[in-house]
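Computed from the coordinates by the stated procedures, all read-outs in this text should not be read as laboratory data. Here the structure is a predicted model, which means the values were calculated and not measured. Cβ atoms are built from the backbone, for glycine too; each structure is taken alone.
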Structure 1
Amino acid sequence: MPPQTTAIRGTFFDLLDDPWKYVGHEPDAARFIQDGLLVLEGGIIKAFGPFAELSPRFQNVPATHIPNRIIVPGFIDGHIHFPQTRVLGAYGLQLLDWLQTWIFPEELKYADPTYAREAAGRFFDAMLAGGTTTCQAFTTSSPVSTEEFFAEAERRGMRTIAGLTGIDRFAPPEFLNTPEQFYRESKRLIEKYHRKGRHLYAITPRFAVGCTEEMMDMCSRLKREFPDCWVNTHISENPTEVRQAKQYYPQCKDYTEVHEKHGLLGPRFTAGHGVWLSNDEFKRFAKAGASVCFCPLSNLFLGSGLFRIGRATDPEHRVRLSVGSDMGGGNAFSIVRVLEEAYKVGLCNNTMLDGSVNPREMDYPESERNKLNPYRAYYLATLGGANALYLDDVLGNFNVGKEADFVALDWNAGQHAMAWHQSLIAPATGPETMDQAAMLLFGVMACGDDRNVDETWVAGKRVYKKTT
């Protein structure tokens, strides 16, 4: 049978371009339709525009009206850890000690398919409740965890990127995989999952401190044999980690060269964090077409440092940039909360906490590019995230032909203080202008969380509805 055509009526806001290109004129990068119609067929956007213009063409199409909400593209989480769901918010340690104390013992449990299957259900429930419709995720060194991840993603109809984790040092012996095991199992999983349905596969060296030269060589071999695959890893998250990476790879001048040397830095390469990347490393990322995922929740929760947004968005060396929850280093699944912390990091980047100029930003004093207005923030969570993951041909806004993943946001969310604040911005019936919509969305990211997510839709089907 041919796919059914359906429609969504409501108020829509999305980004059409990178707002950092429009300094002082960021609304030029966005689109706002107060009363719009989104026409869907087979999970794909067939038409989009003002209701008054499109409704005569589609008057016989069943339409769902979502009133008093702002509908935005589904959020994209560029860096999240599926097997850390249960240790979300673990107390009191920085990165390397936190891994040994909390993370590796928990991730070992994901070799058990029953445990991994239950965790996958909880993981995807939490993501959809937060409005996340696409993620690039780490699994574990056990193939079972990757298989259960993709199985649950398929049940939900979600587009995801994931892959078996390669790690052969710095973890308990029972957690490690050998380079040969990693290569063999990765090849099997790539052939089973990559580009099957909405699955995409990422070759995944966990991080250089956890990978020997032989493990990195196997990642390089996989990338040569499967050049269409993504690469997902960590880089320069914590100063101690950066020093240890230099000790393990003394022949490399910096952390980035470890990946350059193995032919991994390039398109479809994402490194989470990048807090301590040098100016030269940012330039090399930009030249290579590689991406960084900014994870402010975990960078602050683990005390790793402040990511330099202004440096990454330098127009002369623009780095592809997404945002990630990095759950469970990040203490929430919610991309709304990620954007709140990203805004704060941007403001803090220009000055030290004692009020002096940040020496790392001396060449960009009071850098305007560090500041996350709502256009920039929601770009990173939608079209910018898609661009960073090389998915902007299929995701990120409401352009015709893209996949129909979207979120209906309640700008009040039943929170009394928020509702009173938001009433300053727009009438109770909703925004009438793009500026009102943007400021309501800023109120959501400044004061909100997953309670603001009223509905989440994946491939044209509603998969989450808030009940309380």
Structure 2
Amino acid sequence: MGRKLVFDTHGNERQKEACRAWVDPTVTDIVYGGSKGGAKTYTGCALIFGDALTYPGTHYFIARKTGSDLTKFTIPSINEVLTDMDVPQSMYKFNGHDNYYTCYNGSRVYLLAAKFLPSDREYQRFGSMQMTRGWIEEAGEFETDAKRNLQASVGRWKNTEYNLTHKLLQTCNPSKNYLYREYYKPFKDGTLPAHQRFIQALPQDNKMLDAGYIDGLHLTLTGAQKRRLLFGDWEYDGDPAALIEYDNIVNLWNNDHVTRTGQRYITADIAGQGSDRFVILVWDGWVVIDCEIISKSSGLEIVQAIQRQRMRYAVKPGNVVFDADGIGGGVTGHIPGAQSFVNGARQMLYKGQEENYFNLKTQCYFHLAAQINAGLCYWACEMPEGAKDDLIEELEQVKRGEVTDKKLTIVSKADVSKAIGRSPDISDALMMRFFFELDRSKRLDNLL
């Protein structure tokens, strides 16, 4: 090329850290995440095109959820970066039909729309690509399968020829998907693997922001959005569809004002398809007084575990409810008097009134959310290691779904499992507690 490419960070130390990780041969996986205005998009464009212009014939991808976002937001940033690097337009060309850039040296940068397709539920269309390196922009919008298949495509095109480590960059705002589990939390706990880097980007790091930008964020953002998008706080989920506020979830373990009534219950979520554990919760009123989480077990072991807890806490059989879907159906009849919970069953009356929920599970989750938001549920017992974090993550995924047949819904269990990488067993056991608040003697099925 006969010229030097200069990426001027203008004193942005986080950008410099990202550059060091990009050229470090021991690092293969980088997350550059945080608030708005952290120069994430600019950084991604500079790193991808810096490589493409340096190593002839190499291939890269830039992935976003939709093609329109690539057109509206990513392409203008690419143009800005190439202009700032003093790269003349004669040295690159954009193919708008097939959505890729070709550089003067034969390198290509592909722009990929990574939206979900019913015909490719696991995003396998990306796993067969052969790329040198890649970048996922706004990774908080991506599912785990999309990320994994995109990552599987890097390190497969001329990496050996140029001695280039396979590498994936992800830029994002704080999100409670795989980014939180696999990057932020290990970073926070000091357990992030050596081949990964997590770089927290804040608007204060970006010396090129327009005057007043940060003040504008202070004025326009509120609540969880402000915590996420201004302060880069990963503990907040800003999805407006979320039914339970994060602070109220955390206060589950602080609500010691909730009194015990002496009326005890057992709720059991029995391990089924996609799950490897079985959860038993023992309640005194709305206080969780015992929690047992065990590996997936046989029907006999499940019955024995529930009976053991029932006898220990003197819970009458009619105050035991278990998930009757899937494997749980095998428990029916083995605990005489126990209640079976069918997720897809019709809603029940509540305080004598018919409600507007799609099914029983939805009804119980909406009421559980109200109970937690009102500070009327208390988790008073110890939990197995990691279970508290799991429950917080599960409750953050309790979200309003699309209205179906004019009835309220929640996001499906399948979608929640995709988002968190496992089945939401603990929150499902928690949800079933509201079953005992409903008018179970007057099922709507029987009123037709």
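Of structures 1, 2, which gives 11.8 when mean count of other Cβ atoms within 10 Å over residues 56-63 is computed from the coordinates? Structure of origin is 1. Please state which of the structures 1, 2 yields 25.7, 83 when Rg and Dmax of the Cα atoms in Å is computed from it. Derived from the structure labelled 2.
Looking across 1, 2, the calculation of relative contact order in percent (Cα under 8 Å, 6 or more apart) that yields 20 traces back to 1. For the structures shown (1, 2), distance in nm of label points 7 Å out along Cα→Cβ at positions 136 and 200 is largest in 2. Using distance in nm of label points 7 Å out along Cα→Cβ at positions 24 and 96 as the calculated read-out, with 4.7 as its value, let me know the right label among 1, 2. Only structure 1 yields this read-out. A value of 3.9 was derived for distance in nm of label points 7 Å out along Cα→Cβ at positions 128 and 168; which structure in 1, 2 was it taken from? The value was obtained from structure 1.
Which one of 1, 2 has mean count of other Cβ atoms within 10 Å over residues 120-127, as calculated from the coordinates, equal to 15.2? Only structure 2 yields this read-out.
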